[in-house]
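Pasting the structures here.
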Structure I
């Protein structure tokens, strides 16, 4: 097979950090003359970039690998990368012989080198060696994140070590990027037409701590505001700590979206201590109240875990009371997923799955009322909306105002007889709200 005939299909699972990794691989391939195709039928090489955060993610990753392994019958190569491959490499090598290469989360250029040379090392250990510093790659040209939007990794790894989480074991300790490298990448993405830059990491509030930057996130935002023409900047994964209030650039700035993604996980001090997390009901409520005082437009998203080992009715009821009082805009609810590699694996007593699921449903039922009432307050107001796609055959477009982050929140549904371009920003007035979405018209 000639090099020019090679084509690659990439299946990306899991979080937006994985999306960035897939974009890096795609860019490196493209720069070497190898196109990315949208259908595995058309590919010579298939890459599955996996997730391993919770059991459901692991199961999805395994099922996807097995499904795409069927293409091996047609002589295609199969590479498995990402978090599942990082932490379960030996199991994958043993249990799924169809895999040509098991790679990890670092040194992504080595994956590309294999494809270029058409030589596949089954156990590509070099990609599982966690570097002591953030590994920089050529600026991305291939984006998978949708029209007008791009994620920027500002750091890799995490130092918090929550008892339920295996991310530090997969991705290693915190390694922040240099501000100048982030700014350079941001400018390149803006040249490609990106309107909304989304800053991500495992713990974005800690950005810069490891490289000696005090209040590093604020310094980074100020650099992006002064040295780029970014229309919108969104920040995800902010730890629920009062040092967040020191990030002045998050407040009252028209280009930094007033969207606060603050995973609290729980409010019971007993459960938080078991999780190896700080804070509690009063501390979190005070933090959210202060944010809303400093930024009147604030939209707050959080995530919680129910059914954590030792969570009794009092702990759960305390969480419910907090959510009723805090009235958070967007909420993700997860039942505890025991990971053998985590400290919480050995915690007892475990909450029965049926009880955890009932608790999850109760919170989601509560959240529907809260979400609907908060979105209704936006009726009659006009917002900037980033158009993402058109509904085929209808004068309807899906987009996002600052209220919504991609993939995890709702959407702004725009009705327009005038043709709108995906990736463009338009002014739209909210006509009505439903439980999770806003509906409006062009003004």
Structure II
């Protein structure tokens, strides 16, 4: 079995239970799994692949808990709109996508994530126009080499029945449920170190029926997969739930069986102390998306309160039409700064806590204990940055904090399950120039309606 040795790192940040920071650190892995972590002198002297990380800071690969990869095709649209108007603008554009568009846009988003030091991503695909399938994204993940949690999203409640999306982009519920079953049986891998897992993800309270939420929950629990949806993102959603269901979003979800450690919610901006306590009690997770929440003026999620109550919280870049980027390190920085300004407390979220959310927090939200940290028995997923760059000048006394406080930079080295995916800042698995050209061609077509 192939072995991998990383040695001489200026600092290795483990994010293990002891939160060790190891100067002159490294790790030894076999067949994609870490066997030893420690100072360089304590590690084996040789391996099939030896990486000299001198002058670099090494961290666990980051884990993105919420995204819409197809939205890389529609950045900078509806620039000054709140969520509902933003969606109404974009639904007709997204309806022009096809299988190629979903596949190419997934490659672009995944490439961005990998460059940012992200080694595991989830994605919430809830539109399937013109023959597009979740399989198109899974194919992209397999080709580019990222660890992938694919969620089979859905919209079934169109405008004619009181939902937000136009009828042209929703599906019949029996079709949705059959395809949910198909993708679980075809792709879900429950084993440790799995490169692909599947979750079920009806889109939101304003785009699916209560029946679909219940049926998806029953199917997920039958197959042992996780559940995901948007919840409590905006005041408009809260008003919709109160008017249509007579309940706030969290109570509505709980009534439908959407509570427990197998559930994670995107956003959770507008939640009260009782709802935070409920999340902690049932073990549900939260994907915090600070850049998207800021871009759409949705509000500030009470992340400090969630952490203090023991809620599982990870970070999500959210779709590139509401973030316009897929940079996990930038998202960690935004999370740190946003909590500080919201609470007017400089200690509201520390740099280490922000990186914890991006690594261990995300792993916990996705129900994984085999990623998100550099420790024996964990997957050899990690990222490293050179410190001899202008952006970090004057910050070398704390390399970990430099990653978060200073300008977010692309990673110089990214390894997924022991395989080098980015080396010297270059993506090795996909030819980026051709990919960008294809992506821009498709984006022009769907935006213009050609």
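Assign the value 17.0, calculated as mean count of other Cβ atoms within 10 Å over residues 39-46, to the correct structure from I, II.
Value 17.0 for mean count of other Cβ atoms within 10 Å over residues 39-46 corresponds to I out of I, II.
Okay, next question. Among the shown structures I, II, from which was the value 11.1 of Kirkwood radius over Cα pairs in Å, for residues 311-358 alone calculated?
Only one of I, II returns 11.1 for Kirkwood radius over Cα pairs in Å, for residues 311-358 alone, namely II.
For the read-out relative contact order in percent (Cα under 8 Å, 6 or more apart), a value of 10 was computed from one structure; give its label from I, II.
Attributed to the structure labelled I.
Same structure again: The value 1.00 for FRET efficiency 1/(1 + (r/R0)^6) of positions 23 and 127 (r between Cβ atoms, R0 = 41 Å, to 0.05) was derived from one model only; which of I, II is it?
Corresponding structure: I.
Assuming 67, 46, 42 is Cα extents along the principal axes in Å as calculated from a single structure, say which of I, II it is.
Label of the source structure: II.
Comparing FRET efficiency 1/(1 + (r/R0)^6) of positions 7 and 319 (r between Cβ atoms, R0 = 35 Å, to 0.05) across I, II, which is largest?
If we compare FRET efficiency 1/(1 + (r/R0)^6) of positions 7 and 319 (r between Cβ atoms, R0 = 35 Å, to 0.05) over I, II, the biggest value is for II.
May I pose another question? Upon calculation of mean count of other Cβ atoms within 10 Å over residues 79-86 from the atomic coordinates, which of the structures I, II produces 15.0?
Only structure II yields this read-out.
Out of I, II, which one gives 22.0 for mean count of other Cβ atoms within 10 Å over residues 367-374 as computed from the coordinates? Each step should come with its number before you reach the end.
Details: I: 16.2; II: 22.0.
It was calculated from structure II.
Another question about this same structure. Using FRET efficiency 1/(1 + (r/R0)^6) of positions 295 and 391 (r between Cβ atoms, R0 = 25 Å, to 0.05), single out the structure from I, II with the greatest value. The partial results should precede the final answer.
Numbers: I: 0.15; II: 0.60.
If we compare FRET efficiency 1/(1 + (r/R0)^6) of positions 295 and 391 (r between Cβ atoms, R0 = 25 Å, to 0.05) over I, II, the biggest value is for II.
The numbers here are math on the coordinates, done by the rules we state, and not lab data. Here the structure is a predicted model, which means the values were calculated and not measured. Cβ atoms are built from the backbone, for glycine too; each structure is taken alone.
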